[in-house]
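Structures follow.
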Structure P
Amino acid sequence: MTPGIAPALSQGTWGILGGTFDPIHLAHLAIAEQTRDALGLRGVLFLPAGLPPHKPDRIITAARHRLAMVELAISGNPTFHLSRLELDRAGPSFAADTLEDLSAELRDAAERLIWILSAEALRGFAGWHRPERVLDLCRLAVVPRLGYRALGRSWLAEHFPGREDRVIFLDGPQLGDSASAIRRLVGEGRSIRYLVPDAVARYINDHHLYPPELWAKN
């Protein structure tokens, strides 16, 4: 775990926002902030994935670049923290493994950790690695995603009977931006202003990320 994160997580309830962050964009930040505010969280831990298990065929930008972009994006919010836990662990970045690592250091982690995911991601949650273990180790906060119908309690009762209370459905924000769309815009030489923080846009430009020959494969 990133130095300083364990003491921070030792108090209060924390949200966890995992993802490839390739690149991190304003929708990620808005989701984290709105969830923090709605649930009264002490903060949100950003977890860039080392090896995303659901994207085996996609070219992923080097971890050092994705980490740097997250650092730039969250630098102005003292309630946002970064962990390289998944980047430093070998193998696929499974949420269940990450939560077990966090729970080993935190007391009452199952009630104080809330994994933030979109309605789109929830639709595939039953196919995650050990999803029941994820629900044992944290609660889920589900945020809306434009174009995806929200699943409800009946879906939870069918797929995870007895664990319906482990999931919190939030009203907003309903955002539609995606990292793949941003990569495509960069590859086409188009503006991504107001889609990513200015510092992230400069980093992408300075390091020549997402050239045309790559975005078409992603």
Structure Q
Amino acid sequence: MSVPDKFEMNHEEMDPPTLIIWLDDAATLQAAHVKISCIKDDWVPWSPHFKAHKEAISRALERAAALNLDHTEEVDAAVAAALEDVNINASYLVLRAKQEKDETWLHNNGYQLKGKLKRVYDRPVSAAALVIRAKNGPEIGEITLTWDKDLAAGSYQLRICKGHPQGDESYVDYSFLKKVRVVIGNLERASWYHFRIRGIGHNQTGPWSEPVGIIVT
């Protein structure tokens, strides 16, 4: 029983935003796993390491975006470090399951078992820009954003600009989101903010939406 025999190890094919989502999901599942969370060996990279890799990749992507680059050597290095720990983690789980003859190790851990439906998006993301909407609230100093759903998007990349944008460099990444609604808090009242969004599919990105601007109340 080898790792490729048991799990769909397609992590190297994921673009960095998709890998971030996977790392976050796997970290949550492994932290709650009845065996992984309690009796795994201390040297095994798992939930805390996955969360650290997620943050490292996110920071590298933000710095790349500030340079108007899709990726940099820093992004590649952060992804490579994450993939190394993912492979060690998966190998360990398969070995423990084989040693103990207990397949509990193989379930609800973030990995997709062979023969199950893959979590991929087999249609291209929309070539049409999404429409993003903004309104004040629900609390003071907060903005609620909503946008159209793209059925081919596994996540959405949200960028934010305080003040009036003077070009792409005015925006910074806020987050990669799975839902089509988010509340942005801790904003400066009586100030302009502009937001834009795009869908991200399997190794694909959609076009940026037209910016939406709003004064925070």
Note: FRET efficiency 1/(1 + (r/R0)^6) of positions 12 and 52 (r between Cβ atoms, R0 = 30 Å, to 0.05) at 0.60, derived from one of structures P, Q, originates from structure P
Work out which structure the value 11.6 belongs to, where mean projected area of the Cα convex hull in nm² was derived from one of P, Q. P
With percent of Cα pairs over 16 Å apart, for residues 76-163 alone computed per structure, which member of P, Q shows the largest figure? Q
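Read-outs throughout are calculated quantities, based only on the coordinates presented, and are distinct from any laboratory measurement. Values in this document were obtained by computation on a predicted structure and should not be read as measured data. Cβ atoms are built from the backbone, for glycine too; each structure is taken alone.
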